[in-house]
Structure P
Amino acid sequence: MPSSPGSPRTPRRRRPYRTGDPAVDEAVEALVALRADHPHIDLVREMVVTAMKFLDSGGDRGAVRQANIAFKELRYATKVFSPFAAVHKVSVFGSARIRRGDPSWVQAVDFSRRMADAGWMVITGAGPGIMQAGNEGAGRNRSFGVNIRLPFEQSANPEVEGSPNLITFRYFFTRKLFFVRESHATVLFPGGFGTLDEGTEVLTLIQTGKTRPIPVVMLDQPGGDYWRSVEEFLGRALRDRGLVSPEDMHLFKVTDSVDEAVEEVLGFYRNYHSSRHVGADFLVRMSRPPDAAELEALRTDFADILTPGGGGFEVHRGRVRGEGPGDPVEPAWRLLFPFDKRSHGRLRLLVDRVNTW
């Protein structure tokens, strides 16, 4: 039987974050008091304090300038993406050198069009090649362009040039943050160093639990071996040497079929909705709960991902202790368990199991 929701969590009291200069701290409090009714004013107050503390951090002007630019980029990109927070998005990566008519170009257009038809939006790096193909397939109104300012000046492709959904970053690290933070899936077409970097960074973040589980698809052209060769290398050089767990190879899927790529992305959210850490536990939100036999099978098959002595799998209807006001209310069901945080490859397989219910 489903468990009832837990009682509200008591917030942990923290020491006030201040500059240490009474005059400055008083001025900060007076400033933030002007927007005291905003729900995020506590965090903005800390940002203001941090900005003032930069004056005593000992860095040169270049360090302060870098922080200033990064902060501006974070603020502006958040503003662009925020109206679409409820819309699922897929990041599409691939080479800028692939030309119109190439099999991978055709696949990128087809894949992105089908994702847009399914109600998703597509995020690309805004440049030519696979990026332009992805934006063309999705269409201007369902596209984001996350451009990067380079020494040789990468201009935005015609599909996103002038769009309100085009953002140009100075720094790769702020740009990458939005590729990951705003995406519910990542699809990789053949590409160069940048594509490999973006793909392995996403996998690293999922493997280490620094971002939520999402589907990662590596899409070869029909009959191609670009990603199949990468998969073979990862298996031989990493898995077989014990440098990653065998289960980590389930964090991505290699295929040369657009049909399979679309199914992998959409199927990931067939029942699974979202997840987060709640204290020592892990929470999975889902639309449908398991029946008694499915729950018992889960307890048997995935006992290895539980923290020893921490309890087992529990099904709850409605919100549970530790979910905050900004967390989704829907869907109705929750799966809660003490997760061994070294087992993110197995967690990916657990999501697949949830999607069979």
Structure Q
Amino acid sequence: MSKVKVTLREKSISKGRKSLYLDFYPAIQNLKTGKTSRREFLGLYVFEKAKNPLDRQHHKETRSLGESIRSKRQLEIQFKTYGFSSKLNLDGDFLAFFKRLCNDRYESQGNYGNWKSTLKQLELFQPKGITFGSLDKSFVEGFKSHLEKNKDIKQNTKVSYYRKFLAALKQAVKDDLIEENPSKNVQALKEESTSREFLTLEEIQKLSQTECSNTSYKSAFLFSALTGLRFSDIKALTWQDLQGNENKGFFIRYKQKKTKNHETLRIPKSAVKLMGKRKDESSPIFNKLSYSAWGNMQLQEWVNKANINKKITFHCARHSFATLQLTMGTDIYTVSKLLGHKELKTTEIYGKIIDQKKNEAMNKMDEFEL
């Protein structure tokens, strides 16, 4: 093999983003097909235009990661250890692979439960097992139809299961277990429009003044409403994550359990008070915190005790944070960053809630007569 040069390049794609890929010159031979290829897409993205410091930091970190991968590839080629599709195994067990992905999400109970339920549906769809070689467009359409025909599952739950399946396919491509994603030309399942329950600022204040039988849940719930953090991220917080001081303000540095992104978040003093007295750096900030049906039952009893007539789960605290930020005039792009969303469209649902509330407020004006 002649000397191969590996270069990190960018390709413009949709939504103002660029995809990072490696360019091999001369081309690398595919070990399975014998064909050659010039590109390896890394699944890393940067913005066409960095609009703020967060974007610039993201661009810098992503480019740095891309360069690290490029250097690794160059060494692998130099020592003749690298080749495309070297792990392909058409007879491999896709369900075993899916189970491993499930177990990787064990610490996030809600997400883990959805992955386990998706696995159950895959096993019902193909009880004799699924090989990587059987994953084609027809299989994807068949599993999608299997979900659509199940009248015992709500539409948005079907969408959630289907997305978990798509995520597994994407990971299989990334791990070189299949050559291309068979779902790329299959239309996605559509979500039903749903309302997301949230609390007003006055209701959050009422809850803070109301006793709760589960003090850990109370503190963590209010902390989520003030910061927007997910339950899994709050549970994982240790005292070493809290930085800053009374004069300059406090912030936390943490890694999101769901997205694996590293985040820095400024938190208000009221949220710091909920943490209590500082302990050892490695100690969890919120002790004895575990997600359960019993915990949510205690949470609902607390809400009822505060005379708030709403069905509330822990995740509603995050919804409340988002709607409060938008109500106070924070732009949706900033709210998306605060919530750690990968896509702006995920945050847009909260904008629709605010628009609905505005319409309801204006409709009340019809009751007035001059």
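Here, each number is a calculation from the coordinates, and none is a lab measurement. Treat the numbers as computed from the prediction; the structure is a model and nothing was measured. Cβ atoms are built from the backbone, for glycine too; each structure is taken alone.
For the reader, a short list of remarks on this structure follows.
- Origin of the derived value 0.10 (FRET efficiency 1/(1 + (r/R0)^6) of positions 40 and 104 (r between Cβ atoms, R0 = 30 Å, to 0.05); candidates P, Q): P
- Value -11500, calculated as helix-only ellipticity at 222 nm (-39500 (n - 2.57) for each DSSP H run of 4 or more, over all residues; to 500), assigned to which of P, Q: P
- Winner on relative contact order in percent (Cα under 8 Å, 6 or more apart) once structures P, Q are ranked, highest first: P
- Entry that produces 14.5 once mean count of other Cβ atoms within 10 Å over residues 56-63 is calculated, selected from P, Q: Q
- Of the structures P, Q, the one that 23.9 was derived from, the read-out being Kirkwood radius over Cα pairs in Å: Q
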